[in-house]
Structure P
Amino acid sequence: MNLGKASLSVLFSVFVSTAAFAVPAGLVPSMVALDRKYIPALGLSGQADQQAKARIAFAAFERAWKDFERDFSAGPGLDAEWQEDLEAVDLAVLKARTALMDASDGPAAHEALEAVRMTFLESRTRQKIPYFIDSLTLFHNSMEDLLNAKPAKDLKDWSVNEKMGFAADLDVSVARWKKVKAMEGLLPDASLGAKAGDAYSAQWRAIDTVMAGAKQAFEAGDGKALSEKLGQLKPNFIKTFFLFGDFQ
């Protein structure tokens with residue numbers, strides 16, 4: 001009898017503990033809605049000829065951010081570091097506002113806004129909140145590492161260590177793009193329309209083909225083909241990422 005009561009007590013404690021740390025029901029949809037405003041502000045601020053549109057997009061994002069911050073600034077289901085996450089995002093938004101709206105410095109605003117997605121990526125990873133766009137961000141980070149670390153000289157002149165380092169970066173990028181495919185079960189939460197969903201599928205295949213071509217060119221020692229393939233990566237990624245923003 002006592003064992004039965006003890007077992008029920010344990011089960012109840014587990015239930016309460018689980019419920020207490022459950023992610024708020026509206027959090028992920030609100031994050032998706034916020035990203036639909038964030039992505040245009042991020043993307044347009046980085047384009048020198050789109051600064052007027054960038055200001056409009058940023059104003060829309062800033063309003064969405066203030067609503068999000070108000071709705072999720074406190075409450076059960078989020079860890080002790082969540083408030084610090086919100087403060088970090090708020091600081092990034094303020095820096096972006098100063099750069100874009102006051103100083104007309106789009107690149108600085110773009111750089112400040114990059115901190116928003118990185119903060120949310122780290123927060124969701126820490127709290128084990130599944131979120132599809134995080135898989136794109138992780139690929140983006142590895143893609144940037146790959147492109148930035150590529151030696152400027154001809155492939156035939158790379159040292160053994162340079163080739164080993166590039167091969168490792170390439171393998172990480174390939175694996176992370178495959179992980180994007182593995183995370184597609186989360187796509188319904190991303191609120192893509194049918195047309196955007198079809199475009200995403202086409203873009204995933206396009207980037208997968210580019211990655212495979214880059215690996216093949218590297219292994220064959222074809223520096224020209226490797227450069228051509230790598231040159232296709234960022235434009236294709238941007239096209240893919242922008243599908244998750246509201247540019248209308």
Structure Q
Amino acid sequence: MKIYRKLLFATILVISLILIDNVIDEDLVYGGEELVEAFGNTEFRIEDTELNVWGEYIPQYMTKEEMSMVVEGVAFKLGIENYHADFVDVKDKKVYTIEKSSNDAHTKIELVEIVENIDNGTFKARNYLTVNIKLYNKCKSIGYFEDEINKIYSDMEMIATKGLIITASQLGEISDENAKMVMEDIVEALKGEVKSMVSIQELKSAYGYSKYMDDYVVSNGEKINMDLAMTYNEIENKTIFYVATPVITFEY
């Protein structure tokens with residue numbers, strides 16, 4: 001009877017641990033900080049991290065003063081000061097922008113109003129708020145800005161869409177085998193799965209998916225939220241490594 005009770009207790013304990021682990025996993029969300037940390041076991045040196053966040057603001061006509069209040073309010077919440085402001089008003093488009101550059105970072109916050117012809121002379125204004133932060137040092141801080149911007153967009157009752165890209169480099173040309181290992185390690189560090197991998201001459205690329213990362217795109221019926229690419233710069237004799245979520249949005 002005692003043995004039966006011990007076995008029953010052990011079974012309940014194991015089931016409880018599994019349930020607790022599942023609850024923890026469901027609440028787990030990876031972002032920029034974890035992506036930066038994933039480079040820790042590689043020989044690549046991070047050169048910069050770039051975060052893009054955008055979303056649709058209240059669909060209404062706005063004055064220059066109203067647009068400046070929104071943009072400068074976001075800058076204030078992010079602790080951005082001594083920036084350059086610019087306003088452009090051309091035909092059916094208005095743009096209010098602030099930018100700040102330093103040795104450590106570049107920040108750009110922009111509110112764009114676009115007037116659309118809906119039907120039969122009926123017009124509607126749509127407004128889009130974007131925040132771009134590029135860090136050259138203290139790259140791990142991108143996680144802090146990611147959280148703060150998410151909070152700002154949430155407070156403004158906006159749905160935030162994010163894109164993050166890390167640029168890293170390593171001296172010399174990396175072999176196909178080592179490139180494959182590094183890309184697999186990065187994806188696995190975020191509890192993800194490599195969906196495809198391609199090597200064409202000096203370009204090596206892979207797509208991956210992790211259920212612990214918020215955004216994703218669908219390609220050929222597969223969910224993708226990690227885009228990895230390596231290319232060799234013969235002039236500088238170094239391999240450039242790009243890792244983006246959900247996808248790389250520029251040519252390389």
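Comparing P, Q, where is Cα Rg over 2.2 N^0.38 Å, for residues 78-117 alone highest?
Greatest value across P, Q: structure Q.
Looking just at percent of Cα pairs over 29 Å apart, which of the labels P, Q belongs to the structure with the highest value?
Structure Q comes out on top.
Consider the structures P, Q: one of them gives -26000 for helix-only ellipticity at 222 nm (-39500 (n - 2.57) for each DSSP H run of 4 or more, over all residues; to 500) as calculated from the coordinates. Say which.
It was calculated from structure P.
Assuming 1.5 is distance in nm of label points 7 Å out along Cα→Cβ at positions 166 and 230 as calculated from a single structure, say which of P, Q it is.
Of the options listed, only Q reproduces it.
Using distance in nm of label points 7 Å out along Cα→Cβ at positions 102 and 222 for the comparison, can you identify which of P, Q gives the largest number?
The structure with the largest value is P.
When mean count of other Cβ atoms within 10 Å over residues 54-61 is calculated, the result is 20.9; to which of the structures P, Q does this value belong?
Traced to structure P.
Where a number appears in this text, it was derived from the coordinates with a stated rule and is not lab data. Note that this is a predicted model, so its numbers are computed, not measured. Cβ atoms are built from the backbone, for glycine too; each structure is taken alone.
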